[in-house]
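Asks: For reference, the structures are reproduced in the following blocks.
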Structure I
């Protein structure tokens, strides 16, 4: 095979299908049935899904999108969508099928490299050979190595899809971040980690409500998030009458970038592609898979002509996946997240109120990771200039590895 992809999630399907479109021989190694329904839900901004031409894969789309950082709601002015995860998965599997991608079930156990490619051995003893291996197995990768440069913060959330005694949010509304905390005591607000409500009206009397911790190391326990959600709802006079689904979400927000000298490639969570400031991933996967596939197809063609070896293919892949501008932005996003993790609730509310008061193209481009490096720096300077004094003071205080991350940005990532 030309490429072996490890995994069966959104990242694996996106890159496998994109590679197959270049007439490459691709096989995916899945730990189980690749059609088994994905456990988590995936959200995306309307302009992003429209640019991808995948609006038909949304289960819901809201125009009334708000956040709460004070007494009045912040109107976001952009649609937000929730993928129909079954449709998204079926779309990816169909694209893989059309591109001739083959499937093998098994758990990857070991990998060995030589000049012409790599061999993966499964736990059951099956040997799979390819010119390039892509590890798309998720946030705890099977083979991809990432350097340890300090604690990795996790975004944790506990959510419920179900029915309630009264609507927990307004009809036809999507709530990105509700930081109101009048259900907590003054002591809790000042001494415990802040959390926010992420919620959406699914129609037919069904709602999705999720208590979320932006990022902490170690992450906030699910039991604490569940208790916070129950107290938030009770304070509003709302009780849960029927639970259809419970969601337990935990993923790393700020892992270091993988070692680019390794002989295999990562994609998705294994390659630290989660947005360190927002937690978004799926939109970036779908947007970046075609470009990476094109770079890999060109490198594999050079190998066929004996112009490079297998190590050079992996190196070309890492360079296409994490070029210098994206490495610099990743370092700057990580620097910003380190700051936010230290903020008290009041500072966070003031920070986000200032952030979403910026022009749409700046805050949206920041969250979608579509700004250039100069635009990103300009947005952060503008935020600092317009923020209240408590936010400015928090941003100016250097602690722990913040200076190292800033230095990495200045040095080119």
Structure II
């Protein structure tokens, strides 16, 4: 990986402008979602107008296969689960159990506040009526993403859950069988063989058997991100997830083999994946480079990894000390951030901007990808400075339910009338006065 030396960059690292001082120098891929919109908008419009036929046509064009139907037959789901490798099934079951536990802990309860005698305001937690879950199936069949999307939706109590994943030429136009098996294991029966922008448009507008949804969640490539941007407003989205990224804060005590393995693990996802090492130790940087030279050739997806590590989105960033490392990491706002330092917990406590933080040498990002109990659908491209990862909360709405009796309205009615007059909206006040002046 290339080297970036920011030891000479000075800023007040306790101030809000610290991020500005580093944001321009940390590595980041050039992802032009606006440019991708030019390709995505016609696809979405075609689906809006022609429905299922447009989805199937786009699948044939982009995935090289036309399934017999958009909806996956129930028999295919059952057969995929029956054929699932028992060790894979055991791993899925552990992942489901752990994520369900954290999702249940996150689920908020409705709260009623007595604001005055006879006056209550309830904040009611209401699950979405229907959601569409997207699971990529391009370079890798992301079976874990089925779990990460479906479990919090189920815990939230969403009554209608649909899932889409691209059709596969090697599997007769169905999504990957491991993805189908995970759906069956979770009891998800409404599954569609559709990928990319056409799948998201299917969710947003409805097509064939698929009725429109209220929310779309799940990661994908730049065209999926562009489709989310275009469809937002017609439907809610979780985020515009882009290529995966990992940053590792490591000092001289870190094990270079661990650090290198973690950088490689995320580079394996995609040639556009970002792997960033932030360290105050040149000796560690050299040792990690040597480990990469050893580990990368031995990896199954060597070329993909090499491309990602050599890209402008990846680098080793040399810093003065751990304080500067924290400032750089907060400016970068990584999707995944590892802390491999002395007193890693104390360093992690100073992180404000990251999708998820992995603390200590024995908490690799890949643990979170599968079985930590955390969710791996996380904000990318620096969006962790303002956005959160997927959780049960994404599948719920807050709704106020207001109840006042006559006495309570009379007690506050004069204030309502005064404020309505101040805004030159007298009929607002009249709606109160008609009840209190008789």
Structure III
């Protein structure tokens, strides 16, 4: 059987016997919705909150927190829907940059759309390193210092506009993330990122995830009930699929349910060989593409082979994680260095090391093969050779799982359904 694997803007064919094909998973396809209607329905049905108009009443210092230009959040579409409501109120906008650079003028126009001409003078950009703009509110249960932008602390109303999707170490994006780490201080963000090396800092996990609970503590330190949340779920084509609004945590949890419908795909079992593909345009570099590796590790059997396919057309990307692994004699030595002195980006190294401790990572990319070998990843320049080698190592009857878009598709093992009849049950 011939299968075509996306690679850059082309496709690479491979030939496999039917017996070796376990499952081939593609992103969930849904019918495109009327986006304006979805937004209005969300605004008209807030969860555990008064209406949006009532929320604004009496506000004298209203802050709207939005994502920066590196996120796909359709902020402009939300602003189009609420502009006529907020125009008569004293609003400021704060762009949540985390540790990223300030957006360019062009990116601001993308974030705000046509609304930028009207609200541009009221837009502020968060700078995590600008200490005079930060206020310390205490520490989280994980001892993370809670430095937040003073504009949020001074506001009497806060509106957050975010998007919810699975995240490989924070569980999910969105919700509390607009505030922490979105508008947090550098010291706070560094401490929060270090928690990503914890075994419970994984995709889809929230309750026991230290990165997530750390952020919850930080938001709770604001000690305000005056937060109105607008959470957006997009489909795999980045069309608006759902909008949940209202109380911050309630709207976020509701949006998680919708995000699972879009991003989670049921599979039958774990596999000895898992293929995760990063198609264009998600295949920018190794730093970005690593997400597709982490999104599938939980369905790889111990001593398995994870085959990673991404063009990585712009090379390595942010190099901190790569340089750490490259300079180490072994994955274990690299992990010791991470624990001794954490730097931003090292969580990527830790995630790769976690897989290497029990399994192999093979890769087909446009990167220098020597670079991959230096970080303990086995390079291949022929996709057919990679699959032939995997079958030879794991046996002629081995079954292979294919994730054709590992960056946005999360495989979830189906739970067996148990049917029973219980009579006269008493508590």
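Each reported figure results from applying straightforward, stated rules to the coordinates on display, with no laboratory input. Since we're looking at a predicted model, the values are computed, not measured. Cβ atoms are built from the backbone, for glycine too; each structure is taken alone.
Asks: When Cα extents along the principal axes in Å is calculated, the result is 70, 59, 52; to which of the structures I, II, III does this value belong?
Replies: This value belongs to structure III.
Asks: Given a computed value of 0.3 for distance in nm of label points 7 Å out along Cα→Cβ at positions 144 and 184, which structure among I, II, III does it belong to?
Replies: Structure III accounts for this read-out.
Asks: To which of I, II, III does the computed value 3.4 (distance in nm of label points 7 Å out along Cα→Cβ at positions 224 and 368) belong?
Replies: I
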